[in-house]
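Below, each structure is written out as structure tokens.
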Structure I
Amino acid sequence: MALAEAPGSYGAAGRAARRVRTLSLGSVPPPAMILLGIVSVQVGAGLAKHLFERLPPTSVVSIRLLTSALVLGFLARKALRTVLRDHSWNSLAVVAGYGVALAGMNFAFYQALSRIPLGVAVTIEFLGPLSVAIAGSRRPRDLLWVALAGAGVVMLARGGGDVGLAGILFALLAAVGWASYILLTAATGRRIPGTTGLALASIIGTLVMLPGGIATGGGAVFDPWLLLIGLGVGLLSSVIPYSLELEALRRVPARVFGILMSLEPAVAALVGVVVLGEILTGRQWAAIGCVIVACAGATRGQKEPPQAPEA
């Protein structure tokens, strides 16, 4: 799952990566990159849900985080040594919290995904960034967005069908995790430049989740075919969308980025229909629409929308 992050780099590796991205993505319009990133995340989630037939959600989360940790850790390998050597224990503790939030957010989301439709899970999870966007606001109209989003979640909770209470609670927990992730991304970015903090957090998150993933998955975790699919989930859900979104943020205002990201619940619902065969009711689509409008409205009304600087 991806979010608005301020662009950045770290040393020669960051400059080289930026040149590669510029050469490969320079001709792609930023809105197209944002939408491609959204589609990539949701297709990755759909692929992950197919894996639940063979692996428990904890194991799938572990494989996804491991993929991100290996890729990001390799790209930031020189900077990681510098961070571990030069930064204080206080800074490293913040990064550790960031990694735990990353692991917890993904764990809760995949638990929700195993119980409720993809579009519903993503819609409820979006309450996390919405809460961060309006936290501390004194504008009366923001109460409208809160009420609208709340109405959408109530409609989903009372919609019946495949939406059970346990799935809703896990999705709400994922929303809390996403909000924490955003705040800790910002805190990490103030201490550690570039993508190094994200790489270190991914490694920590992997270490947190991997023992449970191996224990619950048993021997199936080491099945080469399942590992290959899990690798695809990690690339689609993390590496590809992060790269697309960071490049887009260099070329569009963060406010525009936030509005386009508000489309993610709708994209998730469509991917659920196409990839997973999850047909939603008219009531559920209306509820998703409420949350989308609330997220877009909260983002559009801000002069400086909250961002999570790249870690």
Structure II
Amino acid sequence: MSSQTVLITGASGFLGWNLARHFHGRGYDVVGTWHSRKPDHAVTRQCVQFDLEEDDAARLLAAAAPDAVVHCAALSSRKECEADPARARRVNVDATARLAEAAAEHEAVFVFISSDLVFDGSAAPYGEDDTPSPASVYGETKAEAEERVCALDSRHHILRCALLYGTDAWRHPGGFLAWNVGEPLRGNPVRLYTNQYRMPLYVADVGVAIEALLARRAAGGSLPSGTWHLAGPERLTRHEIGRRIAAEFDLPEDLMQPVTLERDARYGPVDDTSLRTDKIIEATGIAFTPLDLGLAETARNCI
């Protein structure tokens, strides 16, 4: 059982709740934050309401006294970010910088959850050293936040995560499955791109990866701060992913409708944000979950 305290921002969200459950189950002392929806207390010792735009990050860190901060909370809707870029930067960039500064002040490891969408999808597969090239306001804010975190002389890890899926706090399909399973269950078709490639990432793997990085630091291993890519082992089109989902959840395959994504000519005809994961595999030994296995586990865990 670990004696470490982990502070998880956004513990009521899909990823944050799954991370809180992971660390709670592994014996960590988990403190979570929430904004508009209070999470299940079963996976945290304490849950604190926290507004990324308004509340004091230094005070939060002083009260929680964490060994590590995992920053999941964000304005993650691409539509909302495009509608209000100023708010997106306040939430995704400025708040991240304040939390990272507070973590550095308290000598806590800062783990920032970023995204494969810091890349525009025109030159995959991407390695950690490739220059970000975001094609959306959301991607821009994640890339800017990464720069702010890296500028600090602190212990930090930036995790660029691929398309996430798994079970949510209510034992329903979560992440992109909320739509890809939810709509067909209601008899509605979903339009899935044949020229958009992703490497779907089982949410449980994120907790395993973070714990492995923290454990290496705690053991005094020579693990530098930096950026890590997390993604599933398969590169698939969104339509291919939809067909796998239909097979696992016994959904009519004709509701997974193939369509072509209209791309800005600057980025080329294919949207492919595939990530290289050699670095994290070599550092931690993690084996990322194949999609069929992750979908099967999700289906078993859902009600």
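Quick note: the coordinates plus some simple rules give every number you see, no bench work behind them. The structure displayed is predicted, hence computed values, not measured ones. Cβ atoms are built from the backbone, for glycine too; each structure is taken alone.
Observations, loosely collected:
- Value 41, calculated as relative contact order in percent (Cα under 8 Å, 6 or more apart), assigned to which of I, II: I
- Ranking I, II by distance in nm of label points 7 Å out along Cα→Cβ at positions 271 and 295, the structure that comes out highest: II
- When volume of the Cα convex hull per residue in Å³, for residues 215-278 alone is calculated for each of structures I, II, structure II gives the greatest result.
- With distance in nm of label points 7 Å out along Cα→Cβ at positions 119 and 151 computed over the structures I, II, the top value is the one for II, the highest of the group.
- Source structure (of I, II) for helix-only ellipticity at 222 nm (-39500 (n - 2.57) for each DSSP H run of 4 or more, over all residues; to 500), computed value -10500: II
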